[in-house]
Structure I
Amino acid sequence: MNDIIIQFIILLGIILTSALMITLRDLLGAAIASAAMSLLLSLEFYMLHAPDVAIAEAAVGAGVVTAIVVYAIAKTERYEREAP
């Protein structure tokens with residue numbers, strides 16, 4: 001019973017960070033929200049007894065992809081422009 005509650009809380013966290021990632025105008029904040037969502041997703045995979053998938057999601061999703069996106073943001077403008 002406790003596992004179901006914990007998984008539900010993690011699912012809510014995934015949904016909230018995904019919504020935050022979509023609505024943020026600051027690209028760096030959106031990248032950090034993406035990394036948080038990926039870490040929550042890897043925790044969910046671990047709780048579903050798939051540790052190999054959890055490790056891959058944490059390494060690639062939260063690590064490598066976030067580093068590449070942050071590097072790309074550093075080379076361009078950080079804030080999204082308003083539509084005319």
Structure II
Amino acid sequence: MNFEFTGVLLRSAGNRSSVPIPAATLGDALTELTSQLPQMGRILLDNTGQLRRAHRLFLNGELVPNPDRTMVLSESDRIEFLTAIAGG
């Protein structure tokens with residue numbers, strides 16, 4: 001499966017818009033992603049290893065309202081994040 005990054009997450013991905021990860025579940029994919037890109041883990045995950053509330057996960061273009069680490073993924077899946085931006 002592929003993680004695809006835009007916006008603020010692109011820098012944490014080493015300016016790579018797509019990062020292929022071999023994984024069977026979302027949890028495995030996040031573990032491998034944050035192993036390859038430790039700075040991404042600090043941005044995406046909270047202290048308990050769950051996705052921060054500031055991020056929305058899209059699987060193949062569809063919003064996943066409550067992503068679960070046990071969610072099964074296939075080789076052709078594509079995960080993207082929409083990140084809330086705050087400022088003033």
Using FRET efficiency 1/(1 + (r/R0)^6) of positions 2 and 66 (r between Cβ atoms, R0 = 30 Å, to 0.05), single out the structure from I, II with the greatest value. II
Using distance in nm of label points 7 Å out along Cα→Cβ at positions 18 and 50, single out the structure from I, II with the greatest value. II
Re FRET efficiency 1/(1 + (r/R0)^6) of positions 10 and 74 (r between Cβ atoms, R0 = 25 Å, to 0.05): value 0.55 computed from one entry in I, II; matching entry is structure II
For 12.0, 41 (Rg and Dmax of the Cα atoms in Å, calculated) the corresponding structure among I, II: II
Consider the structures I, II: one of them gives 30 for relative contact order in percent (Cα under 8 Å, 6 or more apart) as calculated from the coordinates. Say which. I
Determine which structure produced the value -23500 for helix-only ellipticity at 222 nm (-39500 (n - 2.57) for each DSSP H run of 4 or more, over all residues; to 500), calculated from the coordinates; the candidates are I, II. I
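Read-outs: derived from the displayed coordinates by stated rules, not from any lab. As the structure is a prediction and not an experimental result, all values here were calculated from the model. Cβ atoms are built from the backbone, for glycine too; each structure is taken alone.
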